[in-house]
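> Dropping the structures in below, format is structure tokens.
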Structure 1
């Protein structure tokens, strides 16, 4: 990426990497080593180039172990409340005290999301009505195992590339157990206007959110539009020990 590319100015953006220790599928996931370096630092390293475009980047955590690790590695980090039920709420707490127009949430278990795709996502949200909307990354996948994997979140879209629904189940349903030629795989990166983020966090967890364990469903139930930005590169999140070993 060239810092001379004037299409991408992130001076109004706050990038937050929410991280916690209480991961059910992989205990202390943020501190697990990925090629000899803790996962949370790998995720930070991967998106650190966004600072060249003017973005503020910080880790938000409720764990002293993660806080100390980041401080010892010269990574900007903020302590946040332990009561948050999702990363979006953690992002909102940090954003309230920062000067920013938009907020980007890069989940701490997404160490290989492409910065070019993140820049395209930010540009997409900035082109929309900033008072109401969200945007997120998706990848057009042909991987049959991922279609049936509950750790891979699927999404269906309307004709304007707005999300209709997200699920851990195969989506859309494939009749006769056949896999669709292409399905949309969700990548755990969200972009919000301040207004959309505040509206999301003013509401309690929704029924679908609790059932699917997917925070973005709260936004859909509130009527917040989630626009989908097609990523050019796939990205693997880390949800289990097997995922970690596969990198």
Structure 2
């Protein structure tokens, strides 16, 4: 197990990291890129080494996206169930990468599959984190029609997290996709209502509303920038903060 390097002051004691399934693809068009998974795991390890308790929610869009399945003619509830299983696969892959780097990890699924992972039990998950283990929450909320963004907000609130970290493909929230729109404005800080009223597409409306109701700060940063997760935990680097002013 890695040693804990606790700084004198740390604004966040427990955080939830939300990753899209696409974040694990690297340069591939589909599935998992092992080097990318290992690199993201290394960033999580560095944050755990700071003494921060970490839990993770990962989407499944790199394998199957329920909305796309429904759009192709599949019944939405069934399509979402397949998508939830994809998040379990991603969770197990991340668990493998983390444990190879010395961090004990537990995967808890909202859908019972005892031979692969634990069921979601709130108090057990909290105890795992108190013991220095990373907890990966898989299978979303266990219900169709709810995104993994909403699952991330829900689990962050249930775990009593100090912040929800959204790892994206860019270094914060912009007025438009900066990879497609030249001159898109980057925001340092926003309110929850700013995100909703401007339709900024950071997370879905249900996730933002749940965070707002529970005063849960959301920090948006580039997950592919080496060491960015740890930088955000120290208050450094580039990120956008979404709070209630």
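> Among the shown structures 1, 2, from which was the value -11000 of helix-only ellipticity at 222 nm (-39500 (n - 2.57) for each DSSP H run of 4 or more, over all residues; to 500) calculated?
Working: 1: -8000; 2: -11000.
This value belongs to structure 2.
> Suppose you compute Rg and Dmax of the Cα atoms in Å, for residues 109-180 alone for every structure in 1, 2: which one lands on 14.9, 44?
Details: 1: 14.2, 43; 2: 14.9, 44.
Attributed to the structure labelled 2.
> Going by distance in nm of label points 7 Å out along Cα→Cβ at positions 29 and 221, which of structures 1, 2 comes out largest? Don't jump to the answer; show the numbers that get you there.
Details: 1: 2.1; 2: 3.3.
Greatest value across 1, 2: structure 2.
Each reported figure results from applying straightforward, stated rules to the coordinates on display, with no laboratory input. Just so we're clear, the structure is a prediction, and the values are computed from it rather than from any experiment. Cβ atoms are built from the backbone, for glycine too; each structure is taken alone.
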